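See the structures that follow.
None of the figures in this text is laboratory data; all of them are computed from the coordinates on show. Keep in mind that this is a model prediction, so the values were computed, not measured. Cβ atoms are built from the backbone, for glycine too; each structure is taken alone.
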Structure I
């Protein structure tokens, strides 16, 4: 009988902790459950909530000391979070750094001040963005801090598959890495691309032969440059690829030259006149 907003005691790798219900419980099949799913032990009592509040306040105070010590030692790291676990016996400090850090002296000093076991957890740029949160260029809360539970491998090829301009400012997120959302529709674009001619292909259309210069993938449209020089946009099902090995139309001193697959015949197009050699 749990509802969103209820506080509960759940299992964790560091013992029972207080959590909050954010989605109404529902019945799912065992095969659909994540392997890392932890059990809800019971609803949290008032005593549990008071203890959790005290530990959070203590962790906040410890974080300020952690941050001050990092600055004192001039370490190239960005403090992110602090969490007290194991009933107050241990504290976990999370930080971001692109370098390997020797923090042995830092840990020794913090342990002496806090009288707890210290665990230092280094994370990368994407995890830093997940922890700190913020808004993406789309104007919405970043996916990593809202709903993503794990990061998938993102490649620049995904942007190429979706015909996106190679603009780093638009393709990278707040973490400085390629945006996670590039993966969301990549498989759909890849499937549609299989039904379309490749850019640069020599094709036959109802208006004549030409070259594919661009694609509107979702609408399944091809932008064709005809031999006469004008461009048309037509459905892909009206286009027939003649030969991918055939030479493309290339600029040549104001002219355009097309060389046949055999290389024996040259057609020169210039100011509306066609001369064959």
Structure II
């Protein structure tokens, strides 16, 4: 498999239709964009035209939500074919998916469901990632899940993900908001989690906002992506970059979409943290 291109060591934004024109017109250096390829699996139309225009001058990441990497069903061949067509057309610097499942016995679920962290599941997921990467001809990153309920497990989550990555040859996309939510919901130590992940496996970081459960309140958090990045997640990002070194960081926002300028303000905060680590690495060289 040829070596994959990589995203620039800068902060990026999730691309939303509301922001197509602003994204195309901004002159911000280093800015890159991430899309869910499933939103572009169409035969034509304005979405593809906008993406084509943006791709001419910006680095691009595909962050899939439909592969069901951890599932037992065979891969959906139509989804896989359309994904390969998009990759061939837009040549994204990075491709990522989730270490979860979303389909079972032909039924699709509108969520990304976590796997049991057993040795059997580890072997199964590693094999599926290997098949997926071989089909695409590209190395991918896998994202850590959000946890809402504790499960009896044979491995803790960092060990599970690191072993999957080393077995399959994939990289890791570390979603710090997911870690923060898991800390609140199931008692994970977010800083110990970050310390357990080797920086050389991390190809991208996500940060996002979350919401308290409408019934349980702040004792239980929802991965809603409908609020600005929380103070706790910003602090965890600073810690992660100090631990792993500079990495591409994405600001995720999927609901209650604010003006483009508001997201760019959050992006600027992430960029400052990345640049600080780049400068420290330069000074230490």
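Have a look at I, II and say which one yields 18 for relative contact order in percent (Cα under 8 Å, 6 or more apart), as calculated.
Values: I: 8; II: 18.
That value comes from structure II.
Looking at structures I, II, which one was log10 I(q)/I(0) by the Debye sum over Cα atoms at q = 0.19, 0.22, 0.27 Å⁻¹, for residues 181-236 alone calculated from, given that it came out as -0.62, -0.77, -1.03? Please list the in-between numbers first.
Values: I: -0.62, -0.77, -1.03; II: -0.76, -0.96, -1.22.
It traces back to I.
Hey, P(r) over Cα pairs in 10 Å bins from 0, in percent derived from one of I, II reads 5, 18, 20, 18, 12, 10, 10, 6, 2, 0; which structure?
I
Among the shown structures I, II, from which was the value -13000 of helix-only ellipticity at 222 nm (-39500 (n - 2.57) for each DSSP H run of 4 or more, over all residues; to 500) calculated? All intermediate terms of the calculation are to be shown ahead of the outcome.
On the way: I: -7000; II: -13000.
Of the options listed, only II reproduces it.
The value 14.5 for mean count of other Cβ atoms within 10 Å over residues 13-20 was derived from one model only; which of I, II is it?
The correct label is I.
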